[in-house]
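Each reported figure results from applying straightforward, stated rules to the coordinates on display, with no laboratory input. Quantities reported herein were computed from a predicted structural model and do not represent experimental measurements. Cβ atoms are built from the backbone, for glycine too; each structure is taken alone.
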Structure P
Amino acid sequence: MYEIRAARLNDARALAEIHSSAWKTAYRGIVPDTILDNISADERQKRFEQALSEGREENFLIFADGKPVGLMCIGACRDEDKDDSCGEIWGIYLLPEYWNKGIGSYFMDWGLNELKNRGYKKATLWVLEENLNARRFYEKLGFEHDGRAKELTIGKRLTELRYEKAIE
């Protein structure tokens, strides 16, 4: 059905195109247009090349009909209040033209199974409070807001909510 594999350094361009395209669509109306309009695949490609070459992130690609259409970054939970039994979906992005086709759910199931296979008992993720589409998607998959929130600035003040799900 779909192929999923670890991203390699020569995948940095595909990662960048997916990431920048998803950001520009998902965050329109949430993040200021001046920020979104200045996001480029070229700039993102450099960031992915650096992260992959330094081993700072574990990125995976999902392919539909041989084309890379989504990326996911997973690993240990980065939050200080969580112990080592908690993994994290650091990010998941699909090309917008592949939204609402079941690929995101398939990819999330794979990611949660990957975290479970690594011995994690729970998975967390952070989502912008205003990103109602993503929040509905995560809630449909059984994630719940655990009450934690943090502020960040991306052209304006935004709130991120932490979601959690047991994966035992």
Structure Q
Amino acid sequence: MKETFAVLNQMVADGVIENYAVAGAIGAIFYVEPFSTEDLDVFVMTPEDPVIIELPGWDYLKAHGYTKVEKEGVVVEGWPVQFVPATTPLEREAYLNAQILNVDEVPVRVVLPEHLVAIMLNVGRPKDIARIEMFLSQDAVKLTPLEDVIKRHGLSEKWRDYRRIFLK
């Protein structure tokens, strides 16, 4: 996976994308015990124009030999990478506040755990709910900053429901 992150970093260095922030399951694995996942989700900023529906960096990736598409992502060094436009205020905040962590000495921008949990709470799929429990039970998220993110992004009711059902 470090090779995949190196390609993403090179895309930033070459000005192909402004930056990226690892989200989704791989983002979660930076904070909690590993679990199975099949792709790498990265938030990117895209033009505000809703007519533009082009994968950021697609021409760059093709020119560098990454032409295989699998599971909604371009395969980069063995991993399907899904470039997800950060379109909601929560996703944009997550992108802008990502922290730099390392994978085998390769710097990687990763969404903060509080934003990951808020995004999972908002999406609300069964696997997201299970991952929230992982973050909480492994003390991988700070509750005060999490509740601040939840409140700012209008997720207080979902958080109350989650706590009522799962934190008895």
Structure R
Amino acid sequence: MSKKLTAYFSASGNGVTADAAKKIAEITGSDIYEIRPEVPYTEADMNWMDKSSRSSVEMSDKSFRPAIADKNANISDYDVIYLGFPIWWYTAPTIINTFLESYDFSGKTIYLFATSGSSSFEHSLDDLKKSVSTDTVIKEGIVVHSKQSEATWKKWLDSIE
């Protein structure tokens, strides 16, 4: 039996992405880990209409890697990781690359889940594969556009397990 981890990033620390991660962890019996930025995001940082806002600056430079607050996820303990994030500019926030580049995911399987107002994974899978070794399996999972019922999560999880 494989050991599982649900890791997620939510700019606000709560909300739809955090709720999704908690539900997935509950359904799968996995441990949970919040990917927190070293410097928390403010509301002004998240103003995607302001080209000088922190999120806009980070997402305009795909090599930018925001620091994470801690690196205690003990990834070596897990075989399967459910990795969640909000979609920013049609891909994962670059802090997800920071997370992936901070650990050795060799031989692990990562299932992505994301939240978005209306976007799909679009570039996420390709962008994230660049941050892990070639023997890490990353699979596109589910994008939700609002809070989902437990039945929705169970249906998706049953389809991948």
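Kindly point out which one of P, Q, R the value -8000 was derived from, the read-out being helix-only ellipticity at 222 nm (-39500 (n - 2.57) for each DSSP H run of 4 or more, over all residues; to 500).
The read-out comes from structure R.
Among the shown structures P, Q, R, from which was the value 10, 39, 34, 15, 3, 0 of P(r) over Cα pairs in 10 Å bins from 0, in percent calculated?
Q
For distance in nm of label points 7 Å out along Cα→Cβ at positions 44 and 68, find whichever of P, Q, R sits highest and give me its label.
Comparing P, Q, R by distance in nm of label points 7 Å out along Cα→Cβ at positions 44 and 68, the maximum is at R.
Upon calculation of distance in nm of label points 7 Å out along Cα→Cβ at positions 20 and 84 from the atomic coordinates, which of the structures P, Q, R produces 3.9?
Source structure for this number: P.
Rank structures P, Q, R by Rg/Rh (Cα atoms, Kirkwood Rh), for residues 36-75 alone and report only the one at the top, that is, the highest.
R
Out of P, Q, R, choose the structure whose coordinates give P(r) over Cα pairs in 5 Å bins from 0, in percent, for residues 100-139 alone equal to 6, 23, 23, 17, 18, 11, 3 when calculated.
Answer for the origin of the read-out: Q.
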